[in-house]
Structure 1
Amino acid sequence: MIDIVIVNYNSTDYLLNCLESVYSNLDGCSAKVWVVDNASSDGVDRIANRFPSAVLTRNEQNLGFAAGVNQALQSSKSSYVVLLNPDSYIQKGFFHEAIEFMKKNPQVGIAGPRILDEDGSIQGSARAFPSPMTALFGRSSLLTRFFPNNSITSANILTGACNDEHPMEVDWVSGACMVVRRKAIDAIGSFDERFFMYWEDADWCRRMWEGGWKVVYFPTATVVHYVGASSNKAALRSQIEFHRSVFLLFDKYNPSLFSLFKIMVLSGLFIRFCLMVALNMIPLKTRISRKSDCAPYIAQNEGRKVKILRVIARLNIGGPSIHVYLLTTGLDARRFETHLVTGMISEKEGDMAYLFQDSIHKPYQVSELQRDIRIPMDIRVIHRIFKIICQFQPDIVHAHTAKAGFTARITVFLYNLIFRKNVKIVHTFHGHVFDGYFSIAKSWLFIQIERLLARVTDVIIAISESQQKDLAEKYHIAPSEKIRIIELGFDLGPFLSSARLKGRFRKKLGVSNKTLLIGIIGRLVPIKNHEMFFEAIDLFLKAHPASDVKVVVVGDGECRSRLEEYCRKKNLTRHIVFWGWIQDVSLVYADLDILALSSLNEGTPVSIIEAMASSVPVIATKVGGIQDLMGKPADTSIQNCGFTVCERGIICSNQDSAGFFQGLTYLAEEELLIKQARIQRARAYVVKRYAKERLLKDVESLYDQLIYCA
């Protein structure tokens with residue numbers, strides 16, 4: 001004889017199917033079904049009409065799962081009890097397999113069957129007893145949602161260690177379905193009714209082990225479980241009871257711990273509760289259509305402009321600032337209205353705010369938005385941007401650079417959550433901070449943060465194929481379908497016509513047309529690795545002592561004084577000029593013989609694109625999106641020289657000054673016709689790929705798809 005106990009709360013539709021599966025699969029077993037209903041309001045009377053042999057007990061209020069089970073256990077008398085959730089479905093042979101196993105193994109107090117999800121995948125129903133890490137990496141915890149294949153969760157969920165054929169002793173099994181020996185219940189007692197719902201099964205299994213009974217995962221008996229049919233009816237109450245039960249379980253088995261430690265545990269659970277509630281309230285991001293033509297939808301909204309709020313950390317000299325300027329001022333004004341929010345640059349950075357000097361799109365400056373990580377200041381930034389969003393009410397918030405992406409995406413998430421809005425979130429990775437900027441620990445932390453932020457981002461933009469591959473496959477920031485490649489765009493006109501300026505910059509430098517003029521253009525910061533470049537220049541000068549060489553360093557930044565001192569110690573000051581920033585950089589390109597870039601990490605460096613448009617040969621380290629710019633290897637006859645001749649430029653290994661020196665030597669001595677052919681290929685390539693018109697068209701198409709084709 002078997003007692004089958006089911007506690008129901010507003011899951012009667014599921015319960016009817018559950019009972020159908022029970023009675024259809026008894027296979028001659030003698031069974032009595034006990035249904036305890038906790039004040040459901042979804043027509044539970046249907047149970048008595050369809051299954052009159054089931055014993056239905058209706059409570060006037062919701063007593064909770066544990067109390068409901070105990071209510072049935074007091075009346076039932078059979079040797080074996082099967083606890084079953086109403087949203088479960090019994091598979092053929094379940095009762096015969098389970099009861100035979102219990103009869104053959106009298107030391108087993110509880111057996112948990114294999115439980116399948118609706119799609120046939122195996123639920124993690126066999127588990128280890130909870131530890132502090134379970135709060136972070138439990139079966140349905142926040143971090144497990146983001147990182148489902150982590151080793152901590154695998155160690156906590158024991159079903160993966162079973163071969164699906166042989167029983168396995170485990171700490172505890174899920175109460176969604178468990179087969180329990182009556183003698184074990186009589187020995188250790190029924191459920192602890194202080195657990196309203198959740199974790200009462202873990203507590204019961206622990207008491208079984210303490211009472212000398214075994215708990216076993218038995219995979220040859222199977223049920224299907226439609227997770228959350230009851231708890232989803234009251235999602236907030238479920239989260240409250242889940243976390244209350246976690247603390248109750250912790251306190252029950254750690255009664256002697258200091259009160260201060262218990263307060264810390266309570267605080268941690270409260271934070272987890274808030275995060276889980278927020279996460280469960282996030283509307284699922286609808287994948288945007290990849291259709292290129294949204295004209296019918298745009299036509300329906302012809303009189304309405306799409307509002308874009310663009311956020312960038314600072315308008316320092318570089319590609320991101322130019323990119324943001326073009327997008328802010330260049331989108332079709334008949335269809336888009338754009339506001340730009342920017343932060344403050346540091347003292348030694350060049351400022352590109354002059355781009356907006358004659359524009360009607362004046363940036364709104366948030367002084368607290370700065371490059372450095374300062375939690376109190378970042379909170380103020382979130383508050384300031386939140387107020388701007390409330391006032392402007394954008395349709396899309398598009399963030400550029402890491403710091404702006406962090407604060408803007410958190411702000412939009414909170415705004416959508418509080419006001420139940422669906423402001424779309426786009427983030428462009430111009431570079432990334434995962435390699436070369438920080439220590440291994442900090443880089444790991446930033447990767448985790450970006451993975452979290454990607455969950456609430458509608459579209460992530462990569463500016464090169466290499467960057468997209470890194471984001472999707474190397475760092476696993478987001479799935480590839482969420483990452484769209486939109487390459488940078490520029491006003492290339494000044495660089496395509498820079499030949500008309502030839503001779504002017506050399507005159508300013510005081511060098512002749514015969515001087516080999518090598519330039520490096522960019523911020524003087526560690527990631528640009530100027531020291532390696534200077535080492536290569538030192539090797540070049542020693543190898544060519546009679547050559548007339550001048551190196552111009554265009555840019556400024558935190559490392560300038562240190563780099564100047566480095567050059568003095570190397571006796572390079574006669575050949576190297578620190579020029580600082582120059583507004584009309586096409587003047588420099590007009591006279592360069594070689595542009596060099598020695599960075600440890602890059603997205604798509606603007607200096608290379610400008611140099612190629614200006615017909616200047618380029619040598620650079622093979623990092624980030626530089627390989628995409630340089631193209632495939634073009635001259636395979638040159639091998640083991642520390643550099644590679646590509647279709648559009650020369651690349652060298654990262655931090656290889658000897659290889660960089662060899663590449664510089666090759667460029668200085670290369671046959672003119674070969675060099676000119678490569679220069680022409682590079683110029684044609686950037687004109688085709690990086691014109692501002694293509695950028696604007698691509699971004700407008702993306703915005704249209706987000707708003708009209710979702």
Structure 2
Amino acid sequence: MLNSSTDIRFLKGVGARRAEYLNAMGIDTVGALLRFFPRRYEDFGNIKRISDLISGEFVCIKGKITSDISEHYVRKNMTLYKFTVYDSSGYLGITIFNNKYLAAKLHTGSEYLFLGKANLDRFGFNMSSPEIRETSFEGIIPVYPASGKMSSASIEKLVRTALKITRAEEILPESVRLKNRLTDISEAMENIHFPKSRQALNRAKAYFVFEELFVLATSLMLLKGKKKATAFAVINHDYTGQFYKPLRFEPTSAQIKAVNECLSDMASGRVMNRLIEGDVGSGKTLVAAALMYNMAKCGYQSALMAPTEILAEQHYESLSAFFDGSDIGCVLLTGSMNKSKKTAVKQKLLSGEAQVAVGTHALLSSDVEFNDLALVITDEQHRFGVNQRSTLAFKGRNAHTLVMSATPIPRTLGLIIYGDLDISILDEYPRGRAKTDSYAVKSELRGRVYNYIKKYLDKGLQGYIVCPMVEESEQTGDLKSAEEYFANISTGDFKKYNVGLLHGKMKAADKDAVMREFKSGKIQLLVCTTVIEVGIDVPNAAIMVIENAERFGLSQLHQLRGRIGRGRFNSTCIFISDFQKGPAGERLAVMTNNSDGFKIAEEDLRLRGPGDFLGQRQHGLPDLKIADLYADNDMLKLASMAAADLLEHDPKLKSAENANLRAEVIRMYKKLNEN
């Protein structure tokens with residue numbers, strides 16, 4: 001008997017060359033081969049009579065070849081092989097394309113299984129290029145992801161061999177398996193590859209989906225626990241009421257809850273590692289300010305790092321306003337500041353005169369030292385690498401960490417994507433937020449859209465026109481290039497207005513200058529690319545037009561739309577696209593009917609699928625082999641609860657029952673670190 005860790009080279013039927021091909025597919029051990037699951041199945045067991053066929057349906061027919069197999073030369077590289085089969089209820093015509101080898105194997109008078117799409121024409125029912133098997137194969141047949149060197153049939157043969165001589169190792173603890181009414185590993189492994197029935201296949205899938213999600217959830221929970229180091233700074237008094245008192249507005253219940261969750265973490269004696277996830281305009285800055293206020297009142301320093309200078313300046317202005325009238329010193333540090341200003345700021349941080357630092361990557365400089373840094377906050381955390389966040393945190397002693405994101409993630413995926421962080425969600429908007437209406441129109445109405453924009457500009461308001469590209473390209477047809485668009489409208493329809501251009505290929509200083517002019521109101525209409533997706537607040541911006549809207553994902557469209565409606569003016573977002581039907585039309589319908597970022601994220605996940613959705617997040621998690629984070633949401637909840645329950649009783653997986661799980665978790669740790 002072989003075991004799962006046996007090198008694939010030692011499996012019968014695998015030589016040096018085949019081992020090389022399999023290694024390239026990620027199969028290096030016998031265990032990896034057994035967990036190389038079929039991508040789909042062909043059901044040769046659900047046989048239908050020819051007389052009961054419906055045109056267009058995908059079916060399996062069991063019939064005898066009743067005619068000679070005739071060869072028809074159509075043209076170069078195109079030869080057809082035709083014959084007729086009969087099943088006692090009727091006749092079916094079969095056509096094989098360019099497969100002389102298969103045609104030669106078939107014999108008139110013999111019975112075979114034919115799996116394919118049945119079509120009805122004036123001569124009767126026929127089937128083109130069906131899968132053909134001997135009748136002994138009646139049942140559900142696996143189809144594996146193939147490569148140019150290893151066909152599905154070749155892999156199937158190796159899997160059959162491996163199943164006969166390999167001892168499957170149970171990763172799931174028996175108590176977990178029985179509690180969740182799962183089959184055992186042997187039955188699951190047999191039926192995931194060669195199902196005895198559809199019911200057996202479903203049971204096998206349930207086993208491996210649960211197993212995969214359970215191992216991942218256990219690994220992430222252990223990773224989160226590992227990060228719960230002892231904190232140097234412990235909040236021993238809550239000053240939040242004092243912070244709220246002078247505010248001219250009432251915080252939302254979601255903001256209050258988030259602040260309380262963070263303070264609870266920081267009062268526990270353990271280091272806080274928390275994510276504040278909220279839609280654009282949900283008030284994350286207030287939460288950050290409340291925590292920094294508490295830190296300062298308890299004698300500690302805080303630092304907030306933003307990805308751009310103009311965003312850092314915006315945070316600095318907001319925090320300074322929150323701390324106005326208090327004795328809290330707030331300083332700004334950016335790369336463009338002159339040497340004397342930088343030196344003055346650094347001295348204030350080192351001496352402790354400044355309790356709050358706001359800045360860009362400049363905060364990471366080796367000569368920036370703090371007196372007592374205890375809280376590190378990063379805004380739009382996906383814009384920073386892990387090492388950059390760690391560098392800032394290491395300027396303190398076991399500092400608390402808070403990351404803020406305005407990119408909504410479906411609630412169902414919170415554990416998986418941010419498995420090493422605790423999560424606080426801001427799902428309410430502050431009172432008085434302006435309304436934003438959204439519409440989808442075809443390009444033929446662009447003239448009317450321009451007139452609508454002018455109505456806003458003539459009132460003294462501002463707007464954006466977002467294009468998917470920077471420069472013109474012949475291959476892109478009607479796609480709107482930002483540079484070409486700017487040139488056309490600034491000398492054409494909008495020549496009487498101040499129009500600006502902003503895109504990612506511009507120098508940082510030039511981008512900064514444009515955004516400052518837009519914020520000041522000098523630029524009335526900004527033609528731009530998605531560089532504004534994470535941008536500053538321009539309360540006067542109340543109209544946005546997104547060209548070629550079909551080119552953007554739902555979450556990106558939502559982020560872009562979040563740039564307007566941030567003041568007291570009702571706003572309008574117009575999506576221009578000639579693709580009003582199909583997947584693109586469905587996305588636009590979601591945008592025009594929804595304003596909740598979390599609902600939009602759920603729809604984005606449903607429409608794009610978890611692979612694409614998570615890929616955009618750079619989440620750093622290993623690929624899932626069989627689980628689908630959207631379709632298997634209920635299983636994810638069960639697996640997560642089971643993992644939490646297990647770790648409560650065996651936090652270090654030391655028991656004998658959990659030995660295999662511990663080994664798998666260690667392997668998962670390596671994958672998480674690699675990513």
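Using distance in nm of label points 7 Å out along Cα→Cβ at positions 18 and 634 as the calculated read-out, with 4.1 as its value, let me know the right label among 1, 2. Source structure: 2.
When mean count of other Cβ atoms within 10 Å over residues 2-9 is calculated for each of the structures 1, 2, which structure yields the highest value? The maximum falls on structure 1. Given a value of 24.9 for mean count of other Cβ atoms within 10 Å over residues 354-361, point me to the structure among 1, 2 it was derived from. Derived from the structure labelled 2.
Read-outs: derived from the displayed coordinates by stated rules, not from any lab. It should be emphasised that the depicted structure is a prediction, and the values quoted were computed from it without experimental measurement. Cβ atoms are built from the backbone, for glycine too; each structure is taken alone.
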